Structure formats: C-alpha cells, structure tokens
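The next part holds the structures, each set out as structure tokens.
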Structure P
Amino acid sequence: MTRAGTAGLVPAAWCVSAALLAASDNVRWGPGPTLSAPAAGFTVSLTGYVQGDARSFRNWEAGDEDTGLLRSDATDLRRLRLGVEGEWKRLGFEVDFDPRDEGDHLKDAYLELEIAKPLTVRAGQFKLPLCREFLTSAGKIDFVERALLATHIGPARDLGVMVSGELGDLAGYQAGVFAGDGRTRRDRAGATIAARIVLSPLKGLELGASFASGDVEAETEAPGVEPRPLGFLGEGPAGFEFYGRRFVNGRRLRAGGEGAFVSGPASLKAEFLQGREERLGQGPVFEDLPEQVVNGWAVSATWLLTGEKKKRTIEPGASLFRGPGAIEVGVRYESLRFDDAGPDSGFEGAGNRARNVRPGADRIATGGISWWPAAWIRITGNVVVERFEDALLAPEPGRQGSYVTLLGRLQLQVP
C-alpha cells in the first residue's frame, strides 16, 4: 500500500463513521474525540499519540557501520500515531498508521467479532500474540525503550486470523495463524502460528506463557547477487549493534514465560523469551550448522509516588495547577545473549557462517522517572547503563566497562 493510500485510511474511516452516526438518532459526542449512537450500539473514537525523543551519550562514542561517523546526541520525532477504533454491537474495528515508521506506515487494521466471552475472532493485520512487553503499546510501556527481548526476539505485525477469549476469571488465551512474523521485516519468516495463555490465580497476579513457530527461507545464492543474512539481530537500547545477523534457514521458534503483579501504585514484572533458528545448509560449504540461540530476560519494578493506581492508562489524581500530576519511578535490569546450540569447541567465529558462534551479550540497567502533568501529557527520563560481555564486541573495542546513555521523551496523547 502506498504512503498516500495508507494516510487516507484513517480520515476516510472517521468521515464514514461520522456520517453514519449523523444519520442516526440519539447521537452523543465525547468524552474526548468520540462519537456514539447508543440506540444503534455504535461508537467510534479517534486515537493516537506523538513521541519526541532525545538521546545523549555520556561516556562513549559508537562508530556507524555504514558511514564511519560517530554517533552524537540527537533529538527525533520518534512516533506519530493516528487512528480510529470503534464497535457496532459485537463487531469491533481498529485502523491506525504512522508516517514516521521506516517500514510499513500501516500499523493495526482489523475487524473482530465477539461471538461469546470465551470466543472472539479477529482478522486483519495486528501483533502476533507473543510476549507481554511486545503486546504493550509503545505509548504505555514503563520506559523509553522496550526490553530488548521484545524488540529483537519478538515478532511484529502481520496478516492473520486469531481467536481469543476469557475462560472464567482465571484464564485468557490468544491463538492465531499468520502469513509471517512481520509483514515488512527483511528477516520475515513464512506462515507462522502463535499462541499465548495467561492465568490469574490471585488478584493482581498474572502468569503467562507463549510461543510462535514459522520457517525462514534463506535468500538464494546466485551469480552477482549477494544474499543477506536473515537471523536475529543484537542491538542495544542506545543503538549499538553488538551481534550481527547470521545466515539462517529452517524453523524459527520462539517460546517464553511472563509474570506480573500489580497492587495499588506498585508493579513488579518479569519475562523470559528464547529464540531458536535453524541454519540448514548455511555453512561455508553449505553444510548444516548448529541452531542459533538467543535468550532474553527482564525484571522491572515501578512505583507511583503520588498514589494513583497502576493500570494501562495512568490518570493523575490532580492535574497540573491543582496538584503535582502523577509521578512514577521505575527500575529494570535485563539481558540479551546470543550463542549457538553446538558444542563449545574449536575456534569461536564472529562471521555470519561460523560453526562455533562467538557469543555476544548486552546487560542493561535502566532507571527512570515519568511525570504526567495531565492525563494526555507524559514526560519521561531514563538513565541507561550497558555492559557488554565481550570487550571485543563492545562500542569501543577492548574497553570493558559501563556505557551510559541518557534518554528523554515527551509524549502527547489524544485526550
């Protein structure tokens, strides 16, 4: 779909919905940019947010692989999301896009039908049901950047059909079949199945597990054409690539577990995700190589100092000029590590066809504070400290130690 075509979807959907509502009786407006016709069971809302980011490297410089230039402090309009969502009786829909996205401007675009509480069917383009951190909107995550397990092991959006539902008060599930694991990603797998289940044994406690499986087909070797490696990529939150893509071919499997406990203003979360990729026929003389394995985990805690309840959308108890707004502090520690499943013997190579892969890992500690002067404004600051397992695969080769980056974000949400 062209950029112009994508950009026209949301305004067109909004205009059509408004026209339908205008023709209905008992039309209501609000709160916020919402139209509703209760008699017809129809509601449509304008959604979206904009994020502006700032980045400052405090004690290091990283060379750019393509230009050789050093990274520098920068500001960036990170995201510009705009969309509509609504429902008509048991039928729901969502369409949103982002012209700032370097891949596909179209994000979610789907219809879903609630047949019963235990069964809802969704079809269109949306996120694969894998990994709690990945499924949380970029406008709702606790820190400026997602945990690395979500961005570098997790999938993306693709075309598919999914069933989901709630099994009483104790469990919920999602399961779907998709055309791939990221419609616009260069490392996209083929047809992929994915499923997730979440249990709620106690109030405020959620425990979950998920998996996804699909096949990756290596690019064809041909005279004058250099194939690209399609394996998982290791890149830290500051943007430094500490582990390059390897040539892979065959099954790509992801599996993980998650836990979250929320009580009043506090939250505690933990998650683990593993990715495994076969390397069939990807050796220097086209022999099979041991699977590539990447393990990611993250633990985090947050506390709303101003006493509001921790939930998906933070609502300040007293907005600016009537109080301090909402203030939250948080900490996270995480790791992302790459290796292979073969014996640790012989020469460790960093090449993209190495049999015994030289391990690469990044461990990151993040401390942050977020301030909501109003429900639709959020200002976030993070201190990120990275330590790389292999000094030779660090931003400044040979220097073992901490690399510090400051991150800032201003987010404006559609009220």
Structure Q
Amino acid sequence: MIIGLIGKANVGKSTFFNAATDLAVPVANYPFTTIEPNVGVAYARTKCVCREFGVQDNPVHSVCIDGNRFIPVKLVDVAGLVPGAHAGKGLGNKFLDDARQADVLIHVIDASGSTDNNGRPVRAGTGDPAFDIQFVEEEFDLWLESIIGRDWSKTAREAESQGQKLEQLLAKRLSGLAISEQTITNAVQASGLASKKPVAWTQNDILLFCKVLRKRAKPFVIAANKADLPSADDNIKKMKAGGLELVPCASEAEALLRKASKKGILHYLPGDASFDVKPEMILTAQQLKALDIVKMFMQKYGSTGVQEAINIACFKLLRMVAVYPVEDEFKLTDKKGNILPDVWLLPEGSTAKNLAEAIHADLAKGFLYAVDARTKQRIAANHQLKNGDVIKIASATSRG
C-alpha cells in the first residue's frame, strides 16, 4: 500500500511529510529496503490485540506502544502541482509519474489562505484553499482523460468488433496506474454508461467516467494544514459547509510534539488527543507558550490531524483491516518465539488464503487451512478476515 502526499508549494507538505515519517520510537528491519529522498515510512495506528490476549508482544516490523500498534506504510512525497500540470506545466509530468503508483492520496492544502494558486505567499486569508482542492481534482480528471481518451474511437471499435470487454481494454491501458479491472467495471456502472455502447460515448461521457474512476481508484483525504492560524477558521467552516470532508491539521505542531517526545520532554503518541509534560522537566516560558498553543489546537480539533489523515487514508478510504499472522495459535508466536510479531494491512473482504499470499507465495501454494487463534477453530481458505484477527496458516509447502 502506498500513500501519495500531494499539494502545491508552501502549504506545509514537507512539514507534514517529515512529521508523519518521524516516529518517536525507532523501528528496526524496515519493510521497504530502498528509501529514496521523496519516499518515507509513515505509520497507520490501530488498537493492538496484545491487551485483549494479556500478552507482552515484541513486534518485528511494527511498533506497539501502550497497546497501540503502529503499522508501517509507504509515504511518497509527490512533486508539487500547479494548474495545467496535466499538460506538462510546472512539474506536471513528474507529479503524475509519482502519483500513478499511489493507492490513496493525502492532499495537503493551506487552510489559512496565505498562498495564491501557484503557492506564492499572500496576505493570510486572501488565498482560496477551496480552489486548491478543485484544481487538483480537475488536473487528475484531465490527466486520466488524456490517457483514456487517446484513440478512443479505435478502442471503442475494438471493444465492439472484436468482442472484447471495454473494461479489459481500459485495464490494459491503465496497467501502470495500479487500477484494477474491477474498479473500472464499477466506475462504468456508477457513471451510468454501462448500457451505452463505447462508440457512442461523447467527450463529456469520457470525462464523467474519468471523474468517477478517479474517486474510486485514487481517493483523496484533505489535510487542511495551517489550521492553527487565525485566518483558517472561516475557511474551514466554509469548506465544511460546502460538503467537503477534511481534517484540520497543524503539521508544525505535530513535528514539535514528536521532537519533544523523542527528547524525553513529554509523553505523546501520534494521534493522541493530548500530551503530558514529564514532571521532572523544567521548561522555559517560550517553550510553555508554544506547548499551550498546541494544546489549545488539540482541544479544539481532537488531535494535530497528521495521524488522523493517515488513518483515514488507510482504514476509511482503502478500508484496510489489520490481521496478525502467527505460527503458534496458543503462544501467539512465530518460529523464533516473538509474540504477535507481525501485522498485515489487507483490503476488507480479504480471505485466509489472501493472507497466505501476502506473507509468501509458497505458503499460499500449499495452503491447507487456517486457525483462528481466538476460537482455536479451523477456517477455510475463503473465510473472510476481520480487523484484529489473529491467524495461523497451515501449509504443506514451507516458506522459501
């Protein structure tokens, strides 16, 4: 799973990226072997099952803190976007190349309205963050249209004369964008174009289809950054009144809390609604003032918004479930004795066989059955998994 981080210049995207990829507790054995300058590891937060089972876990590829499991996900800092990117303006081609691999996108906007359409600083409150959302969505739609609409008449004729399904042809054309044939089929249905022959699709039909496909294939969560600035309040209210779903966000506050937590000044977990300064710490008046401002923001919105945006991307938009594979369903361990060592994020509706496939191809190849560690009962390959399941896979083929 890859989360793309998008936004124009000067909206705090880099601050969001740095805060999101800096967990206070270091993790060994990152699951991504190559971390490029614009790629980092962020973490989805979910309630761990360790306390339910009454065990002290020792994860290998994730972190458990105070009963909260932080699961690594790849975060790609996508090149900045400006109006006209689909036509190659600015870093348009770079942006689209980076964005094509993402499964879900966090769009960071300047809720304070202190930047213009091209990211240049302006007087706070004079910029229009709602426009930023609109133009990014339009750029994506036009980008998809340029790919799908290219030689459309030829594609439509092939679908009709050769008896090929339109969805299959489009899936092949969009293979580099991580868009499945099923997603395309669903988008055709949702567009109301299923009953219309492809040769009869107009330019407006194609654009409509692209809009629907974008929402399904590259869903957005809006991170309304700089929400701690006074001019942000009215903008956030207006955008919410207009039906936009967004997360008020203060990336600088999140970065401050993570840095202070790493230095041992306070206790804070990403996504918490509050923080506690450690009693033995003596802070300056300036430090106390900064923390008071952060605390007021968190009391107003429930968190700094950074972790919430990541969680919405993972669990609400992509509808992932966290599943814990073990090799001993009684001790909840792997072969080395690590308790609840791993957790996998799988799409809702995934089966026990899908879990085996995610872990290792050999494990899936020789799949015999699985065991639910809670009930100790065997479950079949097509058994659908739930969030928080602890599963043992029994296979006739050992892992390579």
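What follows draws every value from the coordinates through simple rules; no lab data is involved. As the structure is a prediction and not an experimental result, all values here were calculated from the model. Cβ atoms are built from the backbone, for glycine too; each structure is taken alone.
Points worth noting:
- Here the criterion is FRET efficiency 1/(1 + (r/R0)^6) of positions 148 and 292 (r between Cβ atoms, R0 = 25 Å, to 0.05), and among P, Q the highest value is seen for P.
- Which of P, Q yields 16 [relative contact order in percent (Cα under 8 Å, 6 or more apart), calculated]: Q
- Test item: FRET efficiency 1/(1 + (r/R0)^6) of positions 164 and 300 (r between Cβ atoms, R0 = 30 Å, to 0.05) calculated as 0.05, pick one of P, Q: Q
- In this comparison of P, Q, the computed figure 72, 66, 36 for Cα extents along the principal axes in Å is attributed to Q.
- Entry that produces -2000 once helix-only ellipticity at 222 nm (-39500 (n - 2.57) for each DSSP H run of 4 or more, over all residues; to 500) is calculated, selected from P, Q: P
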